[in-house]
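Read-outs: derived from the displayed coordinates by stated rules, not from any lab. Since we're looking at a predicted model, the values are computed, not measured. Cβ atoms are built from the backbone, for glycine too; each structure is taken alone.
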Structure 1
Amino acid sequence: MEQLIIASNNAGKIKEIREMVQDIELLSLKDIGFNDEIPEPYDTFEENALVKAMTIHKFSAKNVMADDSGICVNALNGAPGVNSAYFAGLPRDDNKNLQKLLDELAGKEDRWAYYKALICLIWNGETHYFEGTCKGTIAEAPKGTAGFGYDPIFVPEGYDKTFGELDPQIKNRLSHRGIAVAKMIDFLNTQR
């Protein structure tokens, strides 16, 4: 079976991707003995995904996928965007990030937002990109315990429940990461 490394230490992200990808053995950074934090110094999802993928490809010489993703909020001029994981500072804390976002939106009527995921795939030495977006709004308060990150406050278009409340199969079909992973899977199916 072919192997693909997920260049992430985010357990929630790894779990989601493993639920979507079949017929390929997915390895985490822990599985390959990579324990360092990979810097994400860039201002775009593309550049951050590329630096993560290249770092792990050089370390392992294996096929790698790296995703950089975040939530972009209209009333905050697109913030937190590429800084979503560290919006409330270091160390990374999903609950503090979520609360900071709610605090910054307090009193604002415009709650439109979108999630964006950009996957950089290095497959057989070639680099490919796959993007997914999911539009929605930010809820007034967290609801649900499924998912991770900002999921308990993100309500996708056409739904009245947050990603934290939706069944994981529905979320994976609608989500920014689900869309990007589906595009990557379509590509991988052409490579066999």
Structure 2
Amino acid sequence: MKRNKRERQQLLVETIKETPFITDEELAEKFSVSVQTIRLDRLELSIPELRERIKNVAKKSLEDEVKALPIEEVIGEIIDMELDHSAISIFEVQQEHVFTRNGIARGHHLFAQANSLAVAVINDELALTAKANIHFTRSVNLGERIIAKAKVSHIDSITGRTTVEVNSYVNTELVFKGEFDMYRAKK
């Protein structure tokens, strides 16, 4: 359905507010316009590009400070964090992350995103992976965006071990799942 510019821009604002991680390409398809039209609309409305929106959401969401490792050592961008409870990160698969012959992401990048998120969610100065049980459910391709969601499922105050479950998705499709047994200095 063709909309006039004003209607389209109003819907654009609402859509980005509801889904801040939607790409310009997805917006163009949704509104049946060109990517360039979406970019011009965003510019006119002072809506930042996807990368900036991700950073803005991350700054607002990260009330707790990552303690177990420097934030720049986390693979992917953390967009939500509640220490000892849950965390979310986003990782964009780029050329340097894939096999050149087929454009499929190397598995260690998916593992690194999940493992670093499992470390980051621990509310302690020291967190190390003691054991990991992982499963890749489908290959991930160049240009896809992986959303990893970590959830602390158990904290043992006697042994200092924490179990963190991490599920990674492309859109709504599960591509990786892991259970990480984490050693921590206390708790």
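Quick look at the numbers
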| item | result |
| --- | --- |
| Answer label among 1, 2 for the case where percent of Cα pairs over 19 Å apart, for residues 76-147 alone, calculated from the coordinates, equals 46 | 1 |
| Test item: FRET efficiency 1/(1 + (r/R0)^6) of positions 28 and 84 (r between Cβ atoms, R0 = 41 Å, to 0.05) calculated as 1.00, pick one of 1, 2 | 1 |
| Ranking 1, 2 by distance in nm of label points 7 Å out along Cα→Cβ at positions 4 and 164, the structure that comes out highest | 2 |
| Among 1, 2, structure where mean count of other Cβ atoms within 10 Å over residues 12-19 as derived comes to 16.8 | 1 |
| Kirkwood radius over Cα pairs in Å - highest-scoring structure of 1, 2 | 2 |
